[in-house]
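Next up: some structures, all given as structure tokens.
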Structure I
Amino acid sequence: MSTIVTEPARCTGGSLSRAERLRCFLNAYWLRPENAFWMALRSEVLADIPWQRPSIDVSCGDGVFSFLHAGGRFHDDFDVFSAVGSLDRVHTEHADMFDHVDRGYRPVLARPARWRIDTGTDWKPNLLTKAGRLHLYEELLVHDNNRPFPFEEGAFRTVYCNAAYWVQNVDLLLAELGRMVDRDGSVLLEVKLETVLRYTLERHRSVLGDRFLDIIGRGRAGTWPSLTDRRTWERRFRRAGLSIERAVPFVTRTHAHLWDVGLRPIAPLLIELANSVSPETRSSVKRRWVDLFCELCAPFCDPAVDLLPGRGEPVEILYELRPA
């Protein structure tokens, strides 16, 4: 079970400034600051869209993103790296360090989420176990998105997913999302475009070598079988019987270049080190680390910021979709 304390979190509720939103995500993902600012961007563009109930969070993972987006706050001493596994296999086998749960995983909630989500799904039971300790979801379901969902037509008014490009049978997934959403509801999808592969160090392979890029990439491109361009995504939506209410690009070339490397190569070592020191030392270092990266990442928390010359295509887009 999680623990709820009355001590206030460092983030305030209500309408968050970019700085406050960034701090919330950095507090949870401090050893991967490039992930923290990307998630802060995802949350910002979703901020003015109400989650009508009943709602479903498809591929919710450990639930931390949705918990923070819904106004929940962790005590500063908690973060997602406090209980991970397989650190020794991250580089050699591209193991998922977060697909692990033990007695040490006790998220300390400084404030519960402002709203509940009716259903969360994921194909990894360990992640759902973690999600269940956030007091966010009414029910959790192990589900492979390559298969039909066990829900009736029009069962949800809000359907959210930020992992559609991870699914092999993406046309089935989109058709199922369209089937499950109420006629007056909405499907909220945050999807990566194949441009993310252009804004990397891959084009310098002849100089950097295969091993360098393998360490940097850690097999991530191979986990995105449905990655494609904007036109193809929108054609997929139409085939699934979904019309586009709005499309909001929010990740630029600059964001992608920063995220391409970030602290990914050394994250397992940093986590091992952080988890081996005393709680007092860990807390002190983390506090100063978060303060520093709040300043360093702040300029990049604008969804439109792009420091590169000329015009570039977006890397991630929020789509609000409705049944056609």
Structure II
Amino acid sequence: MSAPLLKVEGLTKRFHAGGGLFTRQRTMTAVRDVDLAIDRGEVVGVVGESGCGKSTLARLVLRLLEPTVGRITLDGVDFTGLSPKALRSARRRMAMVFQDPYSSLDPRYTVADIIAEPFVVQSRAMPAGAIEEMLDAVGLPGTAATQYPHQLSGGQRQRVGIARALALRPEFVVLDEPTASLDVSIQAQIIELLSSLRDRFGLTYLFISHDLGLVRYFCDRIVVMYLGSVCEILPGARSKPRHPYTSALLASSFSPDPAARREIIPLVGEIPSPFNLPAGCAFAGRCPRVTEACRTQQPPLSREGGHAVACFNPL
């Protein structure tokens, strides 16, 4: 069995707030002890409520944020130990497509300038015809090269963002809710584009989203996060959830198939503060299957085959 393309071990990120003249410093744990491996060519989705740490995890993987603790390995190269100069060079193998195509593109640049920017940053000569090739790959006409972002629609802007991300032919791409700000019809077009680009260029995706239906359609595996921790990893889009939170989350998503719909499980109680995480399971205060052990001990992520769940009383 080949080694995973990306491997994350014990990844933790803490942010500090306050600490001024009249306030004491407080520590917020945004991501806590995450272990994850992604195989080459795989699409792994990350889902969870707002504030669960999805986007922070994405930025940690690319080292856009520095981890407090943990290790990130891409194809055997330890990213956490690289110097700034070595990291810049190594980043040619990684890329990111951002959520908002309106703010992620420089309004002063033409589309050609935007796609050429990665070559400038990496001090690499741009091959002849690279702009036209990338525009064609994302379904934009060659005339778009001389246009500015404000002259494009939201879907076209996101296609430009994808073209920029793929300009240096990376192996691993983080997609941080790339369809969240687009109309439903345009979302479908972008997902189909990403799927075809994956096959064409042999890409591996980490797909961050709050849309469970979209994740189940597009992704090979699903990582479920709750308050900074991974509570379950589903080995397939149709896998039966074993964590009570995952079950409630999937039941809340709409399915056009009546046979696939689940009984909605209402969750009571409040989400704990990330500034004051409980000693045990973070979901204990809202879980219908809670026991005393859940309140005092943090459940480990136990693996059985490709399925992993962090729960003392799984379904």
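A few notes on this one:
- Once distance in nm of label points 7 Å out along Cα→Cβ at positions 279 and 303 is computed for every structure in I, II, the highest value turns out to be that of I.
- Once mean count of other Cβ atoms within 10 Å over residues 47-54 is evaluated on every structure in I, II, the highest one turns out to be II.
- Structure (I, II) behind the derived value 165 of volume of the Cα convex hull per residue in Å³: II
- Label whose coordinates, when relative contact order in percent (Cα under 8 Å, 6 or more apart) is calculated, return 19 (choices I, II): II
- For Kirkwood radius over Cα pairs in Å, for residues 39-158 alone computed as 15.4, the structure of I, II it came from: I
- Rg and Dmax of the Cα atoms in Å, for residues 103-150 alone derived as 10.6, 29 - corresponding label from I, II: II
- When mean count of other Cβ atoms within 10 Å over residues 127-134 is calculated for each of structures I, II, structure I comes out greatest.
- Among candidates I, II, the computation of helix-only ellipticity at 222 nm (-39500 (n - 2.57) for each DSSP H run of 4 or more, over all residues; to 500) that gave -10000 used structure I.
- For 17.4 (mean count of other Cβ atoms within 10 Å over residues 111-118, calculated) the corresponding structure among I, II: I
Quick note: the coordinates plus some simple rules give every number you see, no bench work behind them. Owing to the predicted nature of the structure, the values given are computational and were not obtained by experimental measurement. Cβ atoms are built from the backbone, for glycine too; each structure is taken alone.
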